[in-house]
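So, here's a batch of structures to check.
Bear in mind these aren't lab numbers, they're just calculated from the coordinates by the rules spelled out. This structure is a prediction, so every number in the text was calculated from the model and none was measured. Cβ atoms are built from the backbone, for glycine too; each structure is taken alone.
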Structure 1
Amino acid sequence: MSVTRIDKTTGNGPKMSRCVVRGDMVYVAGLTASDRSADIKGQTQQILDSIDHYLEQGGTDKSKLLQANLWITDMSNFAAMNEVWNAWVDPENPPVRACVKVDLAVPELLVEIMVTAYK
């Protein structure tokens, strides 16, 4: 079974793929906001837009999400982040989900999201 790696990173940072497809599984990880000046809602929406993009490239969509891991730097932002998540996620097919408070790579990053879906 072949593996397709989409959007491999370059440069001095960590070597990784943003999306990996193997068989009927699609893995999307390492997604943070490109506009780090945005608030938690803006950063979350940017990431969810990226997830939609990578899921489409992998041949699937958010209705087929199985799992989501969210990392947030300040739990006082949890409700605002959840508001954006709830407006985006397929209400008939929500994935299992965990959200944990962490320190991310740079202080301006407020949230990071990783998802797994099937095709």
Structure 2
Amino acid sequence: MRVWKLRNDWDVLRPGVYRQMLSFDENIMLMIVKIHPGACVPKHSHSNLQTGVVIKGKLLFRTDRGEMEISEGWSYYIEPNENHEVYNTTDREAVALDIFMPKRDDYTPYTRPPDVSL
């Protein structure tokens, strides 16, 4: 078993968007992301399945099929290669937990060793 602790240091993904990589292996990757009011993750796609849950605040998700505001406690599923973008249109910070399957190779440089291993 390997264990990662959430820390106070965050990587800047883009202005107003911060991430922290947590547990991962070749098959899966866990990331927590903070999005400040007015910030966005612009339209993109990747070959990885992405699923997650909004754990604080609200986020507006847009895909080629439409848009939906998702609030705290709701989860989402983004298919591989699906165009998507995310906005925080509120005046409060939003936090989401993202899971990628398989792991995103472009995010691997931002990972860190586990804090504890058994």
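Here are the numbers:
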quantity	calculated
Read-out distance in nm of label points 7 Å out along Cα→Cβ at positions 23 and 39, computed value 4.4, structure in 1, 2	1
Label whose coordinates, when helix-only ellipticity at 222 nm (-39500 (n - 2.57) for each DSSP H run of 4 or more, over all residues; to 500) is calculated, return -8000 (choices 1, 2)	1
Which of 1, 2 yields 17.1 [mean count of other Cβ atoms within 10 Å over residues 63-70, calculated]	1
Source structure (of 1, 2) for volume of the Cα convex hull per residue in Å³, for residues 47-94 alone, computed value 66	2
